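I've put the structures underneath this note.
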Structure P
Amino acid sequence: MSADAAALRSRVKVRAAELEGRGWLNTGGRSLSLAELRGRVVVLDFWTFCCV
């Protein structure tokens, strides 16, 4: 990890709220929690199927 990345990481203390009761895709039908993804890079794609 670079010095810049380490400095940024030490300042970031925000935790995401758990996304309970949401439908996850590509999990084989099993439940998934954000706690299981701790330490990994996670990309969330929020979209809708209608015009906003």
Structure Q
Amino acid sequence: RRAAIELSGNIDLKTIRSYAETGPDYISCGAITHSAPAVDISFRLTLEAAECP
């Protein structure tokens, strides 16, 4: 049994094919999350006293 080989770092969608052709078991590509547009989400919480039964 051999160790699994993973390629990671400075790999984007333009270069991933050339890395894949070297035969690794896994490739990590952060371009999916690094290139995603930001979304502004806010959460407002108002605390009110609840009546006890």
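Using Kirkwood radius over Cα pairs in Å for the comparison, can you identify which of P, Q gives the largest number? Once Kirkwood radius over Cα pairs in Å is tallied for P, Q, the winner is Q.
Of structures P, Q, the largest value of mean count of other Cβ atoms within 10 Å over residues 11-18 belongs to Q.
Which one of P, Q has helix-only ellipticity at 222 nm (-39500 (n - 2.57) for each DSSP H run of 4 or more, over all residues; to 500), as calculated from the coordinates, equal to -5000? It traces back to P. Taking FRET efficiency 1/(1 + (r/R0)^6) of positions 3 and 43 (r between Cβ atoms, R0 = 25 Å, to 0.05) as the quantity of interest, name the structure among P, Q where it is greatest. Once FRET efficiency 1/(1 + (r/R0)^6) of positions 3 and 43 (r between Cβ atoms, R0 = 25 Å, to 0.05) is worked out for each structure, P has the highest.
Computed from the coordinates by the stated procedures, all read-outs in this text should not be read as laboratory data. Predicted model only: the values in this text are computed from it and were never measured. Cβ atoms are built from the backbone, for glycine too; each structure is taken alone.
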